[in-house]
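Just so it is clear, none of the values below were taken in a lab; they were calculated from the coordinates. Small disclaimer: the values here were computed from a predicted structure and weren't measured. Cβ atoms are built from the backbone, for glycine too; each structure is taken alone.
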Structure 1
Amino acid sequence: MRSQYRKNDSLWWWTFERARHNLFVSDMVVAELSDARYPHRDTALAFIEDIPVLAITEPMVALAKVFADRKVMPKPISGDALHVAVATVENCKYVLHGM
């Protein structure tokens, strides 16, 4: 039930709030969604097809390592730590979690 609620809430945001924000995804997000094992891959990729893609840089990786080493974010750094590091380096106000 909670999963369906989160999906509906996320779809609502993408439908009604998306236009009010400047959206970006990292190339890591594109890679995650492109994986053949990702559920609803085609739908997820369609949602982001017009969103600018941010390249992962060395400062982002270094910051993700700091987050993980100091236990601010869980390891591995290629997970949430890198997502938050990208948002931090790019000065994003919000980080959205996928469906």
Structure 2
Amino acid sequence: MVKRKSVVWRICSTAGKITEEILTHLAGLPGAKVRVTLAIEAELPEGAPDHVVRTNEALALLREAEAEPDRMLRAFLDARRAQWVQRHLSSGRGR
């Protein structure tokens, strides 16, 4: 486990250094608009544990919220409204 963590740290450190170097050069160019993306692919023959799936789903939602904050806010408010209506009807107050 210790070796795996050191390998991960080394990869992250190297990726950070490369990104910093490239961004320094590109961002310095006149009129440059720089967008950074990072793609990670994993094959898990036995599937992922539930906590990993939940974490990745939460991160995906955060990315989506950052990309389209208005749509995500509307979806959140719609979900909250639906919860309120369900509670209200199930308590007998909606009749």
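Summary table
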| read-out | value |
| --- | --- |
| Given 14.1, 40 for Rg and Dmax of the Cα atoms in Å, calculated: source structure among 1, 2 | 1 |
| Which entry (1, 2) yields the derived value -24000 for helix-only ellipticity at 222 nm (-39500 (n - 2.57) for each DSSP H run of 4 or more, over all residues; to 500) | 2 |
| Winner on distance in nm of label points 7 Å out along Cα→Cβ at positions 25 and 65 once structures 1, 2 are ranked, highest first | 2 |
